[in-house]
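Input: structures, listed below.
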Structure I
Amino acid sequence: MTPSGRTESPTSSGASGPTGLVDVHAHFVTDRYVAEARAAGIEHPDGMPGWPEWSPEQHLDLMDRGGITKSYLSVSSPGVHFGDDTAARALAREVNEFGAQVRDEHPDRFGLFASLPLPDVEGALAEASYALDVLGADGVAVETNHHGMYPGDSRLEPLWQELNRRGVLVFVHPTSPRHADELALGRPRPMLEFLFDTARAAGDLLFNGVLARTPDIRWILTHGGGALPLLADRMELFRTHFGGGPADGPTAREQLGALWYDMAGTPFPRQIPALDAAFGTDRLLYGSDYCWTPSSAALEQVASVDAAAQPSGTDTWRDLTTRNARRLFAAESAPVAT
């Protein structure tokens, strides 16, 4: 339950039509956000051609056309920290208040994952408190790394412990790694580097013990886990035989399988079957990646989800992911110890 008393859970579109999707990977931008990024020299974020346009009306139109019941908004890469802590704190507050206003104007259609001004940990703790307690955010959004600080970094431990105490949902969005220009060979970094950085961040959470120490955080990883499904067995090999952890477990696959994953990007015909083989689908969620994914591509992705071989004779990917989303967000109503 949020501080404002909102206990809505994602709902289906009714028995007369297909189940409405719940989009946990949906983005927005504001004029000030784009202006500050450009002032910091970011004209081509993550090697992309430019900045997308966004409005609530455009987003609602995409949702109606794609059969998406509710979208949880967040700010994507490159985040809100462009080098100055004070400016990043102010920008995080601006985008979070804007997102909360949009949600309040359309409470049945939008939720909010609040931005944090990382790598400023003190600022992130303050903004998380404000976003959760005052704005009633549904969770927080972080990146796979913040200027090279990966989530297993010990400096982040106070933040993770506070979010674990609260049982917060943490949406982990990929961003460019250090030396991305050299690694990406001039190509847009979301194509390959985002998928590898998701696996890199998950490995850092695993091998530095963050997952074991934060059992009450609800972690969401994007794009079907990126490269992670193909690397889980290799991580376990190194965990047990090369000094990465105790041989008696829990295994890498067990710990990574306890996370949540969205299907943004190209889920079929290969990404979600690979995720299913590695971790199963009982924590699989839907994600569109709109507005960074254009509406035409987002609708093509929805069509691919509906056209794919469905998980069972009576269940659809819509049914499964929306049912999983209900379980995920139901944890908001659980009491938190003080």
Structure II
Amino acid sequence: MNVFSLGEVLVDMLGKQQSTPDGQANKVFQPFAGGAPANVAVAVAKLGGTSSLVSKVGEDSFGTFLLKTLQHYKVDTQYVGTSKGKTALAFVDLDEYGERTFDFYVENAAQKDIQVADTQAVALDSKSIVHMCSGSFSTPQLADSAQALIDNARNNTALLCMDINYRPGFWQNLEGVSQQIADAASHMDIIKASREELIELYGENNTQAVIEQWLKDGVSLVLVTNGGDPVAYYTAQFDGTFAVPGTQVVDTTGAGDSFIGGILYQVGISIDNAAAFKDWVGNFENVTRTLDFATRCGAITVSRFGAFDALPYSEDVPAVVAAAG
């Protein structure tokens, strides 16, 4: 199956501490290609799958850099347009544990110029998986475009996936954002979220109710990551947790994207069409084998710097690929 990922591709300016010749501490920012939806497209392609990005970049040097980098990793860029807006930047600071803080420069960003016509033009069929993040609903225009892609997917019996990936800096107005995200997610077949963002959006006492409502609405698989703690998984038939492999963490950028990219890659090579997903996800071994692969992808990614560069190739996880193949 082919993965189509909707949303931003941007430049992560990753801050690193360096010492000057006279021994003074100095922070240097190095550019890396990134953006959560783009990371997922690259993750799938590096693992050996087929992926496309649906996005826009600016007519600037950063936009050219991103397009060339996507193409280098064999992501189909036929649905990446250009805009008069500037390519977005994200300045990323890392603490001693590799955890990130972001400063987004997205005012008049090219990624905000995705139009309904752009998403209606995406050629989907029953062998397609459509992936998006909540940022694709962060402005009225983007929300309309995302909804058009959801309609396109449903009309062509494609599979739908959302990573909540909540970034307040993307949103014009935070009023009602929790419900808006919950409503959008309820249309999906697969939802991935972090425990931290579910608590931020819905409160610690309400997260289980939100997950249960998604399952009642017809979502087939909900995955909740929690840093280095076990991943929680929920289906209509069963639920549980899956341990995350231990690793040396240097940079958590792209970890969740690597994880969901691993999930979508495994789904894509395991079934022939979207209609087969409900039966596939009802099998406990299918889910746990896929989580084994995806958590290893995430563990590899956090042990490296950057986003695209840190995502694993299939040969980085040979034992799991052989088991799934």
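Where a number appears in this text, it was derived from the coordinates with a stated rule and is not lab data. Because the structure is a prediction, the values reported are computed rather than measured. Cβ atoms are built from the backbone, for glycine too; each structure is taken alone.
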### Query
Thinking only about distance in nm of label points 7 Å out along Cα→Cβ at positions 57 and 289, which of I, II has the largest value?
II
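Check the numbers for distance in nm of label points 7 Å out along Cα→Cβ at positions 297 and 313 across I, II and tell me which is largest.
Details: I: 3.9; II: 1.7.
Once distance in nm of label points 7 Å out along Cα→Cβ at positions 297 and 313 is tallied for I, II, the winner is I.
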### Query
Of the structures labelled I, II, which one yields 2.7 when distance in nm of label points 7 Å out along Cα→Cβ at positions 113 and 209 is computed from its coordinates?
I
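Supply the structure label, taken from I, II, corresponding to helix-only ellipticity at 222 nm (-39500 (n - 2.57) for each DSSP H run of 4 or more, over all residues; to 500) with the calculated value -13500.
Values: I: -13500; II: -11000.
Going label by label, the one that fits is I.
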#### Entry: Per FRET efficiency 1/(1 + (r/R0)^6) of positions 33 and 249 (r between Cβ atoms, R0 = 30 Å, to 0.05), the highest-valued of structures I, II
II
